[in-house]
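Engineer: Dropping the structures in below, format is structure tokens.
Only the coordinates and a few stated rules stand behind these numbers; no lab work does. Note that the structure is a prediction, hence the values are computed from the model and not measured. Cβ atoms are built from the backbone, for glycine too; each structure is taken alone.
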Structure I
Amino acid sequence: MNKKPIGVFISGRGSNLKSIVNACKNEKFPAKVVCVFSDNANAEGLQFASKNNIDTHTLDFNNFENKGHYEVEIIKLLKPYDIELICLAGYMKIITNTLISCYPNRIINIHPSLLPKYKGLNTHQRVLDAREVESGCSVHYVNSKIDDGEIIMQTSVPIENADNSNTLSKKILKAEHELYPAAIIKVLKK
């Protein structure tokens, strides 16, 4: 099978990166992670990528005049890989039109809520404070607004009375690890 090259952007431990890389090991999976980019040189996920012989790149945002210049450098790093899809997996920087216009409808993100509800940060506590009976995660296309693009796939997780933001986070993260590879298949088969 001819696997399509994808890049994954991370800022931290890379647990969704791991689920994507593991999915790519299946010969029927349509993608292969060819590079990992991080805004954080100390992101744990970079070590995982290196151990799996995946190229890694980091850039410190503080070394750039503005986000546009930063993203121009990211684009230069990605160009040799001829990437079909960029997967944001816990990447904590907001993407701007500089990058989006270079990869139109080819950047996706996973968010730990049932969008369009609870965009942004502190999602789990906000869900609990609102006394929701379920939460979940969504994979969506990235546009210039935060957590706003067209939803590709979602999965829900029931909220138990005993749940706190930590237990809910763990349940949703487990769901993310199944949802993200499934969403990648759906996007690449379009």
Structure II
Amino acid sequence: MNFGRRKKKVNVAVVKEVFVLMIEILLTVLLAFTFVYFIGLRTSVVGQSMAETLNGGDEILVNRFIYKVTDPKYNDIVVFLPNGNEKSHYYVKRVIAVPGDTVQIKSGTVYVNGEVFEEEVEVSSIEDAGLAAEEITLGPDEYFVLGDNRNNSEDSRYANIGNIKKEYIIGKAWFRVTPFSDIGFI
């Protein structure tokens, strides 16, 4: 029994458009998940050890992917867990020396491989050389890091932090999210 009903035709163009839209949404969600899980991490800077570059309370994005394909370089600002302690907050410091380098702090100045380290930012003379008063030779996967606020920084000069193993480096600080007045790439 038909009772005068007509079979409705499926509008193929509309179905195709809906299908394409669903695929685009799925790809966007997948891309966002990949970015957040594998590449990006948002964290806060704790303390004033990186002042003037970064201040306590600044929110930064960390690129977790970059050090899977390359190694940290001189003057990179890295985010790490001291001694791999996952219960600690993230530390943010500047790479001064890379594996195989020798580091020493003499008369308030940092020497890497016997030469004065070329700073990318203006820093004050170091009052306490800590462990670096004597020459330190870095192992094959170790990095020496310092805060930009050299006289108010807990960094590789001290035994509780020491040289940073690459496996404890979370990533590279690359974008400041807050405060909004300073938003931008680091």
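Engineer: Matching task: 7.5 is the computed value of distance in nm of label points 7 Å out along Cα→Cβ at positions 8 and 144. Pick the structure from I, II. Before the final figure, lay out each step's value.
Structural biologist: Numbers: I: 3.0; II: 7.5.
Clearly, the read-out refers to II.
Engineer: Next question, about the same structure. Given a value of -10500 for helix-only ellipticity at 222 nm (-39500 (n - 2.57) for each DSSP H run of 4 or more, over all residues; to 500), point me to the structure among I, II it was derived from.
Structural biologist: Of the options listed, only I reproduces it.
Engineer: Taking semi-axes √(5λ) of the Cα gyration tensor in Å, for residues 40-119 alone from the coordinates of each of I, II, which one would give 24, 16, 12?
Structural biologist: Of the options listed, only II reproduces it.
Engineer: Computing semi-axes √(5λ) of the Cα gyration tensor in Å gives 51, 17, 13 for which of I, II?
Structural biologist: On the way: I: 26, 19, 16; II: 51, 17, 13.
Checking each candidate, the match is II.
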